[in-house]
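Bear in mind these aren't lab numbers, they're just calculated from the coordinates by the rules spelled out. Bear in mind that the values here come from a model prediction, so they are computed numbers and not experimental data. Cβ atoms are built from the backbone, for glycine too; each structure is taken alone.
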Structure 1
Amino acid sequence: MRQMNTWVLVISCLAMVRPSAAQFELVEAFPGLPSFAQSVGLQSADDGTPRLYVTGLNGLILSFNPEGGEAVIDTLLDLRRQISVGNEAGLIGLAFHPNFAQNGHFYVHYVSTPPLHSVIARYTVSAVEPTRADPASRLVLFDEAQPGPEHYGGQLAFGPDGYLYVGLGDGECCMDPNDYGQDLTVPFASILRLDVDRPAGFLNYGIPPDNPFVGNTEGFREEVYAYGLRNPWRFSFDAETGALWVGDVGEDAFEEINLIEAGGNYGWSMMEGTTCFAAYFPCEKPTIAPVWMYEHGGGAAVTGGYVYRGAALPSLVGKYIYGDFVQGQVWALTPGASTGEAPVNELLVASDLNISSFGEDAAGELYVVSFSNGRFYRLRDATASGVEQEQPGRHARLALNGPNPFDARTSLRFETARAGRVRLAVYDLLGREVAVLFDAVVPPMTTHEVTFDASALPAGLYLGRLEAGGAFFTKTLIRLR
């Protein structure tokens with residue numbers, strides 16, 4: 001979801017940070033289900049059924065009924081032959097039409113096989129098998145050649161206005177060298193807003209008449225709703241207020257949470273957070289500051305979430321729940337009640353999960369999606385449950401002990417509380433094992449440090465995975481060159 005850099009813990013001096021009033025824990029939401037490889041989404045179709053849909057970066061959309069007795073997994077759509085997977089590419093977004101129960105339409109966002117394009121397509125479920133899409137129903141709405149190897153954005157979501165919102169990143173590896181973040185003549189580094197029900201002209205979608213750049217004479221893309229966003233991987237609408245919350249993944253220093261306004265400029269690549277990003281991008285345009293930002297150390301790749309409107313966790317109602325892909329924290333952000341009042345950010349859980357997304361069911365209950373082990377978790381107030389649960393990472397821990405990102409070598413440290421076999425290996429984003437760093441039986445209460453030599457491997461993202469005591473713990477590793 002991003003190109004990360006060295007981590008130093010500093011929190012915005014304008015905001016307040018405090019521990020949660022309740023001691024929260026993560027517990028498996030569906031322990032009877034198998035793991036879902038490369039999961040990047042979990043959601044309801046809001047069609048009056050309890051069925052949940054899993055989006056896989058690998059191109060699969062699977063579904064299951066969480067209230068069913070037997071774990072039956074259905075395949076809604078298989079795009080594995082149409083997509084490019086790796087280095088952030090793949091199937092990255094899914095949204096169901098607001099009238100899905102009647103028309104069966106849903107929309108996908110994926111990166112195509114080379115040459116890389118960002119594609120948004122509509123599919124319709126089969127009239128014979130309603131848990132499967134009809135492959136012949138494919139209608140491409142949007143197809144844009146990608147300028148670079150990363151930062152594709154990903155999120156699709158229908159707003160309360162019935163329009164489809166699309167998140168696109170700047171498409172570049174690093175530093176936005178083409179300054180797409182401030183270039184309104186391209187669709188990149190933006191939130192797009194499309195009318196999928198009223199196509200116009202040669203397009204398979206229409207431009208909402210109140211989009212902020214409709215009718216401009218400067219050549220600006222009229223689909224653009226807001227811009228200056230580096231990589232809006234996940235965003236959501238508050239079910240009560242309609243506010244659009246975006247987690248925008250940063251570059252060298254800051255991760256951002258933004259509240260989106262029509263026509264708003266959120267700074268990238270002129271700004272990162274509230275600071276000028278580079279001398280050759282002068283900070284001279286008016287921009288909208290993040291609602292919240294954190295520097296690398298508390299995390300390194302923000303995963304946007306949801307304003308909680310469920311019933312199971314009353315102390316979290318109205319708070320924006322979000323996390324970090326690299327370090328596994330889950331936070332709750334409460335904006336200031338009035339202009340000028342500082343927001344409050346609460347750490348709810350620190351885990352060893354790679355949190356790729358959050359999910360909501362039809363009742364507004366929240367789920368945490370783990371890319372690293374393909375499982376789904378829910379938050380629970382441990383003080384209310386009265387039962388202590390073993391948390392992810394409780395009996396073992398995997399930590400970085402060297403630079404990340406790194407040029408050729410870095411080191412990892414792991415600790416185990418139990419005796420038994422421990423295996424530490426490194427995988428690429430296609431799931432291929434590229435190195436085994438440790439594989440042995442260890443006594444209890446031991447600590448080991450190992451070196452990962454990636455000098456023979458290409459630049460990119462890798463996952464270090466520790467297997468200990470039947471559980472898995474992961475860390476994201478970034479080889480620069």
Structure 2
Amino acid sequence: MAKVAVIGSGVGGLGCAALLAKSGHEVTVFERNGFIGGRCSSSERDGMPLDNFAHIFPLGAKGPLGRIAEAVGERIEFVRHDPAALVFDSRRGKLNLWPEPLDMRPLAAQARVARNLGVRPGKAVGAARLFRKLLKASDAFVEANDDKTLEAWVSEYTDDPAVHRFINVFCYMMFTISYRRASAGEFIYCFREMSNAADISYPRGSAGAIPAAYRRGLEKHGGRVFLNDGVKRILCREGRVVGVATARGEAEAEVVVSNAGIDLTLELAGVENLGEEYAAAVGRLQYSGSGAVAKYYLSRRVVEAPAVIYIPDADARGMFSFIEEGGTPQDLMMMVPVVDVLDPGSVPEGRSLVIAATPGVAEPGSEATDRLLEALERQLFRVFPGMEREVIWKQVVRPEHICRATGRKRVGDSVGIAQIPGQVGRGKPSPLTPVEGLYLVGMDAGARGIGTWQAAASAERVAELVNRRHPV
């Protein structure tokens with residue numbers, strides 16, 4: 001049995017902590033905030049659970065999120081809907097609405113999506129080949145395309161603008177970066193796993209139900225969580241960890257698992273311990289994008305779909321260029337979870353909770369986010385006439401809110417390091433660090449996936465590593 005200190009209570013940290021406690025280790029989680037869950041956290045308002053950020057879960061009970069809960073004797077109930085979403089496709093000034101099926105595997109479903117997107121008849125064969133490869137790609141094919149951009153890979157199959165727009169929008173929803181930057185291999189892997197599982201869902205009781213289940217599993221097996229007790233320093237001696245220091249004092253540990261992100265872990269452990277070469281590699285890492293979120297509590301239901309995906313009337317290649325170049329586009333991509341439809345009973349009867357998210361800068365405190373939030377509201381009220389009159393209250397989320405949850409000061413990234421060529425697959429940072437006994441867990445290390453799924457997959461891998469290297 002080892003004494004294990006876990007830094008951070010995000011999905012990766014709490015999931016790994018619960019698995020290690022179940023294995024028999026003495027586990028303590030130190031959380032800088034007064035709440036658990038990090039980016040996957042919830043609060044309460046008007047008697048209902050309220051996601052702190054914006055979520056839809058592409059792999060629920062059938063993926064690592066559900067597996068971890070089950071492994072530690074807990075259960076998360078994921079609710080599915082079919083269709084999974086309603087797509088609003090804005091083309092040439094006209095809105096085309098169509099349902100996004102939960103299961104994309106049947107050829108008939110793929111053909112309907114192609115028709116709905118407006119794929120040109122002469123381009124249908126290339127589009128069909130692309131979707132077939134996405135669904136049936138081997139692991140070797142995934143790895144072979146890790147260092148290619150998604151835009152380049154899609155262009156090998158088709159130049160149809162409708163397909164490119166669709167792929168780019170899905171890429172941003174998955175990774176919060178454009179398909180011009182994203183790794184093709186990472187997208188292929190995630191699309192394959194998500195589509196074949198047909199398990200797009202939402203946890204009953206809000207996103208916070210996931211870390212809550214992990215905490216119960218941790219404490220059931222003797223582990224502890226200390227809130228408002230962030231780690232100030234990782235203590236190292238002669239090339240190995242010996243504990244952590246918090247505001248309340250020092251705690252001995254033979255193993256330290258950091259869910260703080262690779263850059264903050266470097267700060268906590270120090271370049272003198274991790275080495276100049278490791279520090280230089282961390283300094284070269286690029287981070288994912290972010291955006292703006294507005295939550296609207298309504299006096300009645302205005303949107304009947306479980307979620308809305310809005311594809312803007314824009315060329316795929318320039319769709320997100322405003323993030324780097326400045327300005328606010330006339331037509332915004334939107335992802336809009338409708339919580340009272342996703343999770344019936346979670347919102348007071350007769351009311352509705354709509355969460356609208358759109359891509360934007362990851363820089364905290366930027367005036368560009370304020371302009372984006374104004375444009376998002378105008379567009380949302382235009383697409384859903386009558387919503388404005390039903391608003392009881394609204395709450396906005398900016399990149400600085402993500403910074404408060406994660407501890408990062410310079411970037412309010414949505415999903416950690418960017419899933420781009422050179423930073424996925426074999427290029428992803430390893431959970432192992434140059435300091436013996438110090439491990440990384442979460443979205444920055446060791447696993448593929450989308451958001452919380454990626455963090456949970458990392459938790460499984462790191463727990464396995466720790467158990468193998470520090471047997472009970």
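Overview of values
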quantity	calculated
FRET efficiency 1/(1 + (r/R0)^6) of positions 252 and 292 (r between Cβ atoms, R0 = 35 Å, to 0.05) from the coordinates reads 1.00; which among 1, 2	1
Structure from which -10500 was derived, helix-only ellipticity at 222 nm (-39500 (n - 2.57) for each DSSP H run of 4 or more, over all residues; to 500), options 1, 2	2
Structure from which 15 was derived, relative contact order in percent (Cα under 8 Å, 6 or more apart), options 1, 2	1
Comparison of 1, 2 - label where distance in nm of label points 7 Å out along Cα→Cβ at positions 172 and 364 is highest	1
